[in-house]
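The structures considered in this document are given below.
Just so it is clear, none of the values below were taken in a lab; they were calculated from the coordinates. All values reported here derive from a predicted model rather than from experimental measurement.
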Structure I
């Protein structure tokens, strides 16, 4: 199963979509844009899960595809 994470970047100036929480895949200005892209990627690569993390890296939302 693929795992995509949506996390704030270290400077807290944007949001990053990562595959398997390793390397950044894409950078976005808003959390909404990042979540939409992560969902799109997850749907294209099922089975997948999308985890949205807050600034403290706590999971705030999880979606399975």
Structure II
């Protein structure tokens, strides 16, 4: 699962914010999470938790939705 999808599922950003961030990301060439933290839309701890979830999901260890 992509990091943006995780953040939307957690209610940390809206799908509209995700679309806006992806558009800006194409111009500034930052990673999505870095951009969202820089813009103040999420906290660093939110990003860390979402990245951890993403890692667990990739390894097939995430079972709670």
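Hey, mean projected area of the Cα convex hull in nm² derived from one of I, II reads 4.2; which structure? Spell out each step's value before the answer.
Working: I: 3.7; II: 4.2.
It traces back to II.
Given that relative contact order in percent (Cα under 8 Å, 6 or more apart), derived from a single structure, equals 34, which label among I, II identifies that structure? Intermediate results must be reported in sequence, preceding the final value.
Values: I: 34; II: 39.
Answer by label: I.
Out of I, II, which one gives -20000 for helix-only ellipticity at 222 nm (-39500 (n - 2.57) for each DSSP H run of 4 or more, over all residues; to 500) as computed from the coordinates?
Numbers: I: -7000; II: -20000.
Computed on structure II.
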